[in-house]
Structure I
């Protein structure tokens with residue numbers, strides 16, 4: 001296996017060579033080539049969040065370029081950046097992704113597999129050129145421009161998440177590789193990059209999931225997933241129903257691996273993002289009987305005001321016998 005992702009409780013040590021860590025509100029105690037502390041407080045009900053570790057069985061070297069902290073092997077590139085928030089989020093996102101794509105080309109890891117975007121006040125309206133627009137839509141416009149500049153095809157987009165924080169930094173971390181993954185779409189949903197313009201003049205660009213890793217030990221990296229069918233939000237104001245719809249979408253992505261000859265080797269590791277104004281016990285109840293290797297509960301804004309919860313998952317796979 002060339003890399004693995006684990007959520008480690010306090011006091012546990014990772015196996016393999018660390019590429020990087022992501023921690024939530026509190027810096028990680030682990031020494032790693034790349035470390036990012038995200039402006040995402042854990043849901044208080046569930047105690048401190050574990051540390052997310054990215055590790056490999058290959059030798060790791062580190063560097064800095066284009067403002068990113070980087071860890072690289074012969075196969076993969078892991079990186080992170082944290083920038084002071086800017087009012088013009090369109091320009092910020094375009095600049096950030098332009099630097100990222102340039103970096104991927106320069107290092108010889110051109111295939112972006114997974115990316116995490118954390119944006120202060122993601123739903124807040126801001127005036128830009130006398131036009132008021134939600135910050136998430138501004139972000140999508142800038143990201144879209146960078147994808148177009150580097151001629152990246154939408155159907156080869158990475159798995160991704162975009163959540164809102166109450167911090168002061170635009171934060172991003174990613175995994176890229178020398179060889180592409182296999183982007184997967186959800187048959188229950190319109191591909192995000194085909195969303196109609198009611199969601200903004202430029203759609204979000206990401207795959208619903210990405211099948212990555214080696215043929216004998218692949219990983220399914222599931223993007224941020226919410227209660228959306230086709231392109232429309234479902235079950236407004238009903239947290240339990242939104243949670244169940246989200247899990248149905250995750251199950252659909254797991255099933256999408258079957259035609260490619262894979263099934264789960266382990267239960268998923270979930271990250272669950274709960275809006276700060278909800279009671280997460282309904283989400284906990286929906287997940288109570290669902291197998292999981294870990295559940296990380298975080299407080300974050302979801303990118304549509306009617307959505308109350310969002311989830312993502314990492315699932316080790318194995319070939320069908």
Structure II
């Protein structure tokens with residue numbers, strides 16, 4: 001009987017939603033388990049880091065890594081799994097682009113800790129205690145991971161072979177990606193295992209989009225009546241579908257919620273936020289600079305709107321000191 005190949009599934013700076021998406025494979029997960037040995041999966045099996053360290057280099061056929069790299073432990077595990085793996089799959093938006101917690105890059109780590117452990121109105125911390133990298137308790141030396149200066153996407157720390165975006169990735173794309181790895185039917189390294197077109201191309205509202213969109217106001221979704229057929233942008237609601245990769249199944253659109261960009265840039269685009277801002281500027285109809293500014297000022301959180309999932313891998317992330 002042929003020896004089963006080993007795979008690892010690991011989370012870094014993650015909410016756990018990507019693990020839940022893998023579990024949603026249901027019966028397909030059992031089929032996968034019959035074909036491979038899962039050497040590491042913290043939420044499902046009690047395997048220790050030492051068991052991975054004992055493996056030979058490249059002994060893992062595949063490491064599925066989700067979450068961003070935020071602290072020293074994340075960085076250490078990313079390097080360990082890279083060394084032990086033939087193929088590394090950046091799984092989910094946080095691994096691919098940095099994710100929502102990448103917005104923390106607009107603040108320094110000490111500013112974040114000051115707020116969380118002292119300045120937030122719900123915090124009572126009279127001793128002004130802060131997490132320490134090292135301490136001694138009862139004669140025992142204890143350590144904690146250290147926050148890095150900024151949040152990183154996975155490929156900013158290690159070489160990544162393939163990418164599967166999504167928050168979390170949909171089950172059909174997960175199954176296709178894992179099957180492609182197991183069967184060796186993979187595209188060139190560096191590819192995204194997702195469609196190469198924009199979400200707009202498959203949006204059910206696309207047919208109702210007018211030939212020319214002109215924006216005189218920008219509205220939030222709660223400020224317009226529910227309409228399951230009309231293009232969001234045509235109604236003045238920001239939707240990142242024109243600059244976002246397809247593959248999510250239009251889940252948000254189906255519940256009358258505009259796209260917020262979790263699948264990241266379309267093929268050939270490095271920065272989906274900048275791409276969408278360029279497109280948005282071309283849609284604004286105004287007679288003066290002050291009128292343009294007035295329209296743009298109605299966007300309450302531009303960075304959070306245009307870079308919600310991609311700040312670390314964007315132009316803004318790369319140029320932050």
Structure III
């Protein structure tokens with residue numbers, strides 16, 4: 001969920017708008033998004049506000065999860081310059097502020113003037129540039145972090161490779177790509193993955209290896225971020241639950257060579273309880289995907305594993321991990 005001060009800002013932007021019209025617009029846009037996974041064409045200010053209400057919190061939660069996965073592998077990383085391609089109303093900037101606990105210098109490229117107007121309310125310190133990313137060209141400025149969030153899947157096929165290339169050229173440190181957690185969204189991630197590896201990039205997350213994706217058939221790599229719904233969020237979506245789950249696929253690629261400090265496997269699905277144990281679907285550093293069962297008889301190991309969730313990492317050296325957990329529990 002967006003921080004309270006940001007929710008207050010969003011509610012302030014709604015003053016003077018008809019709630020019924022906002023809700024009608026939101027429900028129409030939600031239906032389109034569910035059917036296609038793509039951002040609908042927005043025309044009126046109310047449509048832009050409705051989209052911001054039902055998508056900003058979810059996108060912020062997904063990006064927050066992705067940025068935390070970066071710190072998991074690179075605990076000292078802090079971007080001093082950020083480029084956000086297809087910035088929308090500035091959601092990536094809000095997620096960065098939350099995860100990195102402070103204002104991060106950011107340049108936002110967005111073609112929609114209404115989103116820029118809304119985004120300036122949230123990120124007044126950002127540099128906003130009105131531009132369609134289909135025509136993005138990297139300049140002389142390089143960025144510690146380049147973000148392309150829920151946007152590359154909408155790029156025209158004939159310009160796709162060039163857009164990814166220009167984003168990569170603009171990258172000095174890390175390039176983050178996020179897409180809907182659908183087979184189509186992951187297909188976009190796979191295309192980017194193949195290109196970036198061929199250009200010398202190194203994957204930081206979520207993959208624990210640089211080899212071909214081992215998932216086959218109807219399976220695809222995606223994750224889930226749970227977010228609390230504010231009262232406004234529930235009302236505008238007509239929902240009753242106090243939370244929702246945002247499914248997303250992502251890729252973090254480094255311009256510099258990257259080797260994990262601790263070799264690990266990534267949990268690809270919700271851990272499954274089975275007879276006297278837990279079964280994990282893992283993507284492993286040797287480039288394979290496999291199921292691994294942990295039983296209660298393994299005691300210390302089982303205690304460690306049962307705390308893990310979908311998307312978490314499982315250290316390869318489990319004995320060392322158990323020792324570290326025990327050390328953390330010891331009183332000073």
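Read the figures in this text as sums done on the coordinates, not as results from a lab. Computed from a prediction, not measured in an experiment: that's the story for all the values here. Cβ atoms are built from the backbone, for glycine too; each structure is taken alone.
Matching task: 28, 52, 19, 1 is the computed value of P(r) over Cα pairs in 20 Å bins from 0, in percent. Pick the structure from I, II, III.
Checking each candidate, the match is II.
Have a look at I, II, III and say which one yields 27.4 for mean count of other Cβ atoms within 10 Å over residues 84-91, as calculated.
Going label by label, the one that fits is III.
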